[in-house]
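*Asks:* Next come the structures, one after another.
Read the figures in this text as sums done on the coordinates, not as results from a lab. Just so it is clear, the structure is predicted and the values come from calculations on it, not from any experiment. Cβ atoms are built from the backbone, for glycine too; each structure is taken alone.
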Structure P
Amino acid sequence: MSQAASYLWTCISLDGRVVSASGAAVFEQEPHALVGATLASLVAADDAAAVTDMLARAAADDAPVAVRCRIGARILELCGHRVQQGDATTIHVLTRDITAEEARAAHDEQQMQRQATLLANVPGAVWATWDIDTPHPSSYISEYVYTLTGYTPDEWNARPNAYLETAHPDDRARLIAETPRIFARGHDISQFRWIHRDGRIVWVEVHLVVVRDAAGVPTGLCGVTMDITQQKEAEAARTRLHEEIIHTQERILAELSTPLIPLGDRTVVMPLIGLLDGARAERVTEALLHGVATSRARVAIVDITGVPSLDTRSADALIRAARGVRLLGAEVVLTGIRPEVAQALVGLGTDLQGIVTRNTLDAGIRYASERG
């Protein structure tokens with residue numbers, strides 16, 4: 001049986017009974033078997049009233065009147081119009097099986113609802129722009145744009161340059177410069193800032209692709225724009241924490257590498273261990289001068305037993321530190337000078353005048369005690 005077959009009945013307008021039928025396959029009966037039956041009795045009980053109403057309205061008006069009804073698993077469209085033959089008035093009804101059309105329409109509606117649900121739950125603004133070579137390209141953007149920017153989709157699409165106008169002024173030049181690269185590559189990922197309608201800064205990440213026609217000519221763009229503000233704030237917090245940790249570590253290491261130990265009321269000792277490069281030598285000088293000034297020490301012992309070697313810059317820094325201590329009214333005692341270090345100092349031509357030297361830290365402490 002054809003799903004698209006049409007059937008014609010002539011019905012007596014007063015009681016809606018079938019006078020004749022050109023076909024009856026959709027009713028699964030022979031045409032002659034329909035004669036005398038009411039049309040309303042042939043359809044689903046829930047649709048009988050609608051069919052009766054259609055016949056009444058068709059009888060009262062010259063214009064055709066249509067109604068949809070069900071017969072079993074099928075969906076029919078009945079279209080009736082009044083026919084006047086002499087004194088007799090009948091309603092001619094054209095019946096069309098629309099089951100397949102309704103199924104397709106229901107499927108399409110379901111797909112549209114699913115797409116709408118999908119778009120509504122994507123954590124970002126899904127958007128598309130078509131006909132980009134025209135003065136007024138058409139655009140679409142999902143409801144999430146309101147969350148991102150404070151503008152409804154209609155308000156957004158009413159602004160031709162909303163994408164750039166909403167961008168932070170410091171990011172606009174970069175976005176414009178990226179455009180040729182996007183069309184060359186066909187896709188791109190970009191991060192920048194939007195300014196929300198209420199003034200807030202919103203970091204977004206855009207994933208987009210270029211839409212092309214059959215000839216490969218760009219005709220539009222589509223993509224999704226997501227809020228990455230929390231991610232950016234977390235990254236900034238991690239960066240700040242990392243910098244604070246590095247700064248703290250540097251400070252602690254500096255303090256550990258230049259320890260200043262008070263010995264009695266008027267003596268301080270600074271034992272140095274490891275290589276004494278230029279930067280560390282500067283820290284030694286700073287710590288030594290600060291320590292002597294703060295403690296008002298009369299003797300500052302600098303022990304270099306643990307220093308394997310000295311270069312010109314390091315030796316010069318020690319001598320300058322000693323001179324600075326002397327300007328503060330204290331005396332410097334340099335202890336732990338091993339033969340190789342002494343030889344290096346002599347080779348460098350270092351002037352040790354005014355600096356007391358002792359071969360061990362103990363000897364330097366005894367000297368300080370005697371001076372105290």
Structure Q
Amino acid sequence: MFLRAQKADTVFKKKIIDKTEIDIFYNHYSQDGNNSAVTGGIGTEKLTVYAPSIKIVRTKKNNSISFKGGADIISSASTDNIDFIVSSASKLDMRSYINLGYAHEFTKKRIAIRAGTGISIESDYLSLPVNLGATYTSKNKMQVLNCDFQMNFDDLRWGRLNENYHRPVRLIYPSELRYQTWFKTYKRNSFSLKLGFQQVLNKRNVLGIYPEFTLQKGLLSTPFHRIYFKDSNLGIENLPQLRQKVLLGIKLNSFVGGITILKNRVDLYMDDFGLKGLALENESSFKLNPVLTLSPSFRIDFQKGSKYFKPYGMHISQEIFYTSDYDLSSMKTYQFALAMRYLALKNIGRGAVFNDIKFKYAYYWRSNQLNAHIFSVLFTGLVDHALKKNHRKP
């Protein structure tokens with residue numbers, strides 16, 4: 001009788017996953033400040049970025065293929081000062097990118113593998129990314145292990161998008177410093193190993209530990225960043241051509257009551273440029289009703305600056321390495337954000353569902369007075385191809 005019960009259960013077939021997920025995203029970033037590295041650590045950092053993108057993931061059975069494409073349209077008063085010509089071509093730039101990915105899940109082994117590549121291009125930049133990854137989930141689903149290896153191969157020459165060249169020609173230096181070649185290399189290669197371990201502690205708490213190791217080789221200086229020395233000489237930012245960075249992230253998600261989730265994260269990082277940092281972050285999600293969730297968040301970052309950083313006019317020309325880029329300075333940064341998610345789940349016909357919409361606003365401030373406003377909106381949708389086929393049947 002037991003055997004018959006097992007046999008009878010086989011009439012219930014597992015539904016084959018056959019769906020397409022669509023994400024439409026827009027991000028608007030606007031900043032202002034007075035420590036532009038283009039002009040040696042002083043001057044406007046005013047910048048606006050308009051960044052639309054779309055992501056499509058097609059899943060069938062245990063396989064999925066993903067496509068992501070977008071553009072970052074950048075209007076920058078600071079990079080306009082590369083040649084000191086107001087409203088020059090350097091004021092407006094655009095980065096376009098396409099990423100493709102493939103993933104396969106081995107259900108019985110509880111292992112998922114993934115791989116991806118793409119291309120990113122800007123007037124003075126071409127990047128070719130490659131990534132490989134795998135995820136293992138324990139039998140009781142209490143532990144998850146992640147491993148991702150990412151590579152980026154960058155060419156920093158200008159000319160590909162210029163109508164007179166359509167090919168890489170040269171590095172871009174400040175206008176008054178183009179009388180010589182400052183760097184022999186124009187390539188930068190980055191390698192990053194990201195690991196992750198997630199443990200379910202109990203019904204309410206999940207702990208995650210995420211170490212990351214990064215190695216960069218090649219041109220790590222930005223060739224259009226000026227350096228003003230104490231003796232009134234003028235030069236170009238010069239940094240070592242090898243950089244190693246280590247990061248450790250610790251995350252704890254806690255389910256509080258029926259409507260509240262707390263996400264807490266601590267990041268520790270350091271590199272051999274002398275940077276050391278500690279970041280603390282909290283995001284609290286409140287499910288106000290079945291369709292509306294509010295998520296305020298706060299992040300604070302304490303950074304000890306690089307040994308190669310000095311402000312405008314403080315470097316001496318006898319130094320080997322130097323920068324006046326305040327991204328590498330000692331500072332504190334704060335970010336406050338509020339996100340709202342509306343779960344629509346609206347059937348728009350033929351297996352298509354408008355899933356949800358998410359709005360987010362963030363304000364960013366750091367101790368050298370740079371500040372930024374960030375606004376983003378995300379629309380997600382789903383096409384269930386099994387329902388679409390049933391709709392077509394007479």
Structure R
Amino acid sequence: MTTLHTALVAASALGVTVAAMLGLRPIAYIVDLLDRPGGHKNHHGEVPIVGGIAMLLGLVVGIASTPEAMSGLSSFLVSATLLVIVGMLDDRFGLPATTRLVAQCAVVLPMFFGAGVRLENLGDLLGFGDLHTGMASLFVTALVTVAAINSFNMLDGLDGLAGGVALVAVVSVLSLTTPVAGVATPTMAAALAGCITGFLVFNLPLRANRRMRCFMGDSGSTLLGFSLAWLCISVSQDRGAHAAPIMMVWLVAVPATDVVWTTIRRLARGRSPLKPDNEHLHHLLRRAGLGVRATFATLVMVAALFGLVGRLLNSYDVPDHWSFACLAVAGMLLVLGCRYAHLFIRLVPSALRRAPSA
């Protein structure tokens with residue numbers, strides 16, 4: 001897949017996503033697909049929740065622009081469509097957590113059986129040789145995929161954050177794809193990069209887009225999490241792949257850290273891991289005094305830094321178990337840094353510290 005072809009796929013996905021965002025905004029007001037402030041939501045006014053639908057349309061067109069990729073990604077599009085529909089219903093009516101969880105598990109079946117995207121080798125995480133999932137490969141694939149879906153759902157609590165972190169990861173995955181991976185994976189990564197960029201035009205925390213602000217909702221955040229799980233598993237499990245499975249976790253280390261920390265925290269308090277709260281990483285930074293734009297910039301830069309570290313460790317053939325240990329330490333430092341951000345928040349310029357939502 002040439003650079004020009006990659007750019008064309010991304011551009012087509014971007015253009016369709018932007019057009020869909022503009023076209024779906026008025027429809028969202030008619031069907032009441034809106035996010036209203038209240039509870040743990042403190043944005044201003046009613047905001048259309050059309051990002052997930054628009055990004056799906058961008059993905060479909062971007063992937064369809066490369067016919068030879070369609071056969072390998074038909075199962076992905078089936079699963080992605082199901083997730084977006086369920087997410088849209090949840091955004092509009094509010095679905096029980098169990099219903100969402102069943103749908104998230106269901107989308108793994110086309111992924112596993114239809115496309116053969118399976119997590120069969122976890123790498124040498126413990127220093128005793130590669131860990132093969134064997135008969136448990138379906139369970140492990142489902143566990144990792146559902147965790148990825150929910151990690152981006154949890155991250156989607158601040159303008160631009162889920163999209164920005166996802167875009168950093170997708171660009172890294174795109175740069176890793178080689179001819180060994182065939183045409184399907186780079187086509188999907190290019191289309192995903194394009195549609196995320198198109199969505200961010202309407203979601204970055206900027207004053208310039210205030211009147212056109214849109215959210216991705218559960219339909220969009222689950223789509224991003226699922227897409228990245230598919231990409232990361234594909235790249236790390238392909239024959240001849242140059243990316244260790246642990247390196248792929250580095251690319252999504254911020255949402256991965258958030259979901260692990262959130263699960264541990266809620267279970268320790270005797271609460272369901274699926275019950276929402278206001279103690280995610282971005283919430284901690286906001287309470288410490290950072291503005292929306294500063295929090296967005298901080299976590300996106302941390303995501304980019306983690307991705308860079310992971311790639312360096314992989315390129316220098318650092319053993320998987322050492323990379324895993326470094327990732328665990330980095331994750332703990334990230335949580336501690338956010339929890340105690342108020343102790344060093346004065347080092348941040350006051351203009352950024354008090355920057356309001358756009």
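*Asks:* -1000 is what came out when helix-only ellipticity at 222 nm (-39500 (n - 2.57) for each DSSP H run of 4 or more, over all residues; to 500) was calculated for one structure; which of P, Q, R is it? Intermediate values should be presented prior to the final figure.
*Replies:* Details: P: -13000; Q: -1000; R: -21500.
The read-out was computed on structure Q.
*Asks:* Of the structures labelled P, Q, R, which one yields 10.0 when mean count of other Cβ atoms within 10 Å over residues 107-114 is computed from its coordinates? Kindly include the intermediate steps, with their values, before the conclusion.
*Replies:* Working: P: 10.0; Q: 12.6; R: 18.8.
The read-out comes from structure P.
*Asks:* For structures P, Q, R, calculate mean projected area of the Cα convex hull in nm² and state which one comes out highest. Kindly include the intermediate steps, with their values, before the conclusion.
*Replies:* Numbers: P: 39.0; Q: 25.0; R: 17.5.
When mean projected area of the Cα convex hull in nm² is computed for each of P, Q, R, structure P gives the biggest number.
*Asks:* Comparing P, Q, R, where is distance in nm of label points 7 Å out along Cα→Cβ at positions 131 and 323 highest?
*Replies:* Max of distance in nm of label points 7 Å out along Cα→Cβ at positions 131 and 323: P.
*Asks:* Right, another one. If relative contact order in percent (Cα under 8 Å, 6 or more apart) computes to 8, which of P, Q, R did it come from?
*Replies:* Values: P: 8; Q: 13; R: 23.
So the calculation was done on P.
*Asks:* If FRET efficiency 1/(1 + (r/R0)^6) of positions 35 and 163 (r between Cβ atoms, R0 = 35 Å, to 0.05) computes to 1.00, which of P, Q, R did it come from?
*Replies:* Working: P: 0.00; Q: 0.55; R: 1.00.
Computed on structure R.
*Asks:* For which of P, Q, R does distance in nm of label points 7 Å out along Cα→Cβ at positions 155 and 187, calculated from the coordinates, equal 3.4? Write down the numbers at each step before the final one.
*Replies:* Numbers: P: 3.4; Q: 1.0; R: 2.6.
Source structure for this number: P.
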